[in-house]
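So, here's a batch of structures to check.
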Structure P
Amino acid sequence: MHKDSIVARFDIRYEDFSLNLDLTLPAKGVTILFGHSGSGKTTCLRAMAGLEKLSHGYFSAGGEVWQDSEQGLFVPTYRRNIGYVFQEAGLFPHLSVRKNLEYGLKRIESAKQKVDMESICALLGINHLLERSTARLSGGEKQRISIARALLTSPDLLLMDEPLSALDNRRKAEILPYLEKLHKELSIPVIYVTHSVEELARLADHIVLFDKGTIVASDNAISIMSDPQYQELFGDGLGSIIDTTIAEHCDDHMTRLDIGGNTDFWIRSHYGVVGEQYRCRILASDVSVCLSRPKDSSISNEVLTKIVQIEPAAKTGEVTLVLETKSGNRFLSLITERSLRQLGLSTGIEVWAQVKSVAIC
């Protein structure tokens with residue numbers, strides 16, 4: 001039995017699409033299924049939920065087997081202890097927010113409840129919405145209610161199918177911090193489908209990359225995001241993520257981050273609490289390199305790194321540098337082939353990496 005993992009083995013065949021996968025995923029944190037539209041992400045998620053009954057498949061979560069075609073076992077969706085959040089909120093329009101949430105609570109015996117309505121409402125910031133009609137909610141508010149309702153079923157696994165895709169950028173920015181809080185404060189494993197690099201960078205602990213019906217990678221988020229071989233999938237979102245600690249908030253609207261190795265980065269003021277973990281996303285296009293330590297520069301962040309890899313970039317005339325600090329952090333830097341030649345850059349050379357504070361998100 002795989003008590004500490006989620007195991008999915010599916011052989012999916014349709015007339016115009018096929019997907020064969022064999023995945024072992026961590027039964028904790030957020031696993032993101034990432035890829036372009038039509039690559040098989042949602043099909044995989046639906047198979048996990050039991051919404052696609054496959055003739056050849058195996059699926060288990062936390063040691064509980066929900067499908068094993070070789071043994072003739074298929075547990076229907078309504079008997080799987082799964083929460084599912086769709087692209088559209090799917091709330092009952094004739095019920096208030098409170099009644100929508102109570103519907104989720106009705107699905108679970110009180111003795112088996114892992115979370116309570118008060119704590120979930122506080123976590124998602126929806127207490128002030130409880131008596132409202134769902135017709136009076138914004139798109140972001142509706143999705144928060146939908147997520148709360150799914151969590152109130154006390155699921156063993158939460159499946160989320162592009163929950164932010166129907167929202168504009170403002171609403172996405174509103175809801176992402178709440179998803180980050182869920183990630184930090186709840187122990188329910190999440191499998192999350194998206195084609196957004198921003199959501200990937202903000203939320204993922206583990207990433208599965210899909211491309212044209214094929215699994216091209218499955219690994220921890222930091223490793224995949226800092227690997228230039230996947231740059232075509234990430235496009236203009238190519239970059240790295242670094243898990244840091246909030247060290248200090250300053251009066252000049254700046255926040256100091258400890259990135260390890262006795263090195264600090266400065267970003268614009270952040271709402272987090274000193275001592276909390278904070279994940280930085282740094283685009284490759286925002287990282288420049290110098291052969292000597294810069295002087296008299298407006299760029300606040302500089303760190304000594306070594307070039308460990310040089311790869312052709314997706315666009316002609318550009319290359320991607322993989323830079324590594326002494327503490328093991330990795331950055332990607334996108335530069336022109338001309339700069340590569342003019343600076344005489346090659347693997348093994350030490351360079352100073354520079355990142356503007358306003359570029360770190």
Structure Q
Amino acid sequence: PAPSSGLLWDEPSPPAAAPKKGRRKRGVLPAPIPADVAAAAAGLPPNVRLGTSSWYFPGWNGIVFDGDFAQTKLSREGLQAYGAHPLLRSVSLDRSFYGPLSVADYLRYAQQVPDDFRFVVKAPAAVTDAVIRGRRGEPSGPNPTFLDAPLATREFVQPCLDGLGRKAGVLVFQFSPLPDQLLASPAALIDRLAAFFAALPPLPPDADGPRYAIEIRDASLLTPRFIRALAALGVRYCVGLHARMPDPLRQAAALALLDGDAPGPLIVRWSLHGGFKYEQAKAKYEPFDKLVDEDPATRSALAELAARYALAGQPVIITINNKAEGSAPLSCIALAREIAAACAQWRNEAA
């Protein structure tokens with residue numbers, strides 16, 4: 001079974017207070033877009049989509065939302081305002097990691113965003129974590145549904161595709177750190193992963209539609225054999241920027257091996273500032289209303305990578321967590337400017 005998350009959306013909502021007479025309930029509206037941010041959005045190639053990990057943060061008042069709203073309200077009602085931001089054309093749907101969502105859940109999300117919006121949807125931990133974990137993340141035993149393809153199809157792939165349709169940009173299987181006994185036999189593990197992905201339903205042949213991707217937390221798996229297995233299956237390698245993984249340039253070298261002379265889509269999840277653990281970054285960066293620890297080296301590497309794939313005509317989806325630099329939407333704005341500059345430089349050099 002999937003671990004319990006303890007997140008706000010998993011808890012029953014408190015009874016709503018009766019509205020005061022003469023006052024209308026206020027919905028979540030998008031923040032006004034400054035001219036320089038609109039220009040940054042307009043400067044991106046249309047096949048580049050940037051976004052954040054979830055959208056329900058009160059600290060984004062004035063950046064994404066126009067008003068001070070509770071996290072629970074933003075979780076339920078904030079996606080439409082988020083989707084109205086010209087620069088935020090993707091989002092990582094993290095809720096699905098903690099338990100299955102229904103077709104109705106996915107459909108409700110799809111109805112709140114424009115047609116060219118793409119979700120990055122995390123597969124449930126029930127099939128991507130080799131161990132069952134307690135509330136603090138501590139392992140408590142082997143997970144009997146690890147790499148269970150029928151379960152993944154029934155509780156994740158099919159509802160996601162039925163509800164989101166083309167807006168299901170990436171179905172990402174993020175594998176938590178694996179036990180030593182699995183990593184000790186990498187060939188057998190890669191064979192198990194290949195069999196799992198081969199048993200999932202084939203996706204529609206749509207260059208800008210849904211695709212499967214894998215994200216890992218064990219750098220030792222990032223081998224030519226692993227990359228060749230992904231290539232044979234048509235599964236994309238998701239560049240995961242996390243303290244447990246190599247820097248983006250080293251992961252880009254693995255992507256180059258995967259793509260050869262024919263690059264495919266670029267998928268990046270920038271989850272955490274290097275050198276921090278999740279809770280450390282959260283405590284340092286809340287309420288996520290400003291950039292605290294800018295990471296120009298990572299940003300520059302991602303901009304170069306995004307420009308290369310975008311100018312090759314491939315879709316680019318990059319989602320950023322608040323724990324990367326302090327405020328995910330502000331990181332997206334800064335990255336957009338660098339991607340536009342990198343694209344201009346590549347075009348000039350090719351002229």
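What follows is calculated from the coordinates using simple rules that are stated; it is not laboratory data. Quick caveat, the model's predicted, so the values are computed rather than measured. Cβ atoms are built from the backbone, for glycine too; each structure is taken alone.
Before moving on, here are some points about what is shown:
- Label whose coordinates, when relative contact order in percent (Cα under 8 Å, 6 or more apart) is calculated, return 15 (choices P, Q): P
- Origin of the value 21.2, where mean count of other Cβ atoms within 10 Å over residues 42-49 was derived from one of P, Q: P
- Ranking P, Q by volume of the Cα convex hull per residue in Å³, the structure that comes out highest: P
- Among P, Q, which structure scores highest (criterion: distance in nm of label points 7 Å out along Cα→Cβ at positions 114 and 146): Q
- Ranked by FRET efficiency 1/(1 + (r/R0)^6) of positions 162 and 178 (r between Cβ atoms, R0 = 35 Å, to 0.05), structures P, Q are topped by P, which has the highest value.
- Origin of the derived value -6000 (helix-only ellipticity at 222 nm (-39500 (n - 2.57) for each DSSP H run of 4 or more, over all residues; to 500); candidates P, Q): P
- When distance in nm of label points 7 Å out along Cα→Cβ at positions 26 and 266 is computed across structures P, Q, the figure 3.3 traces back to P.
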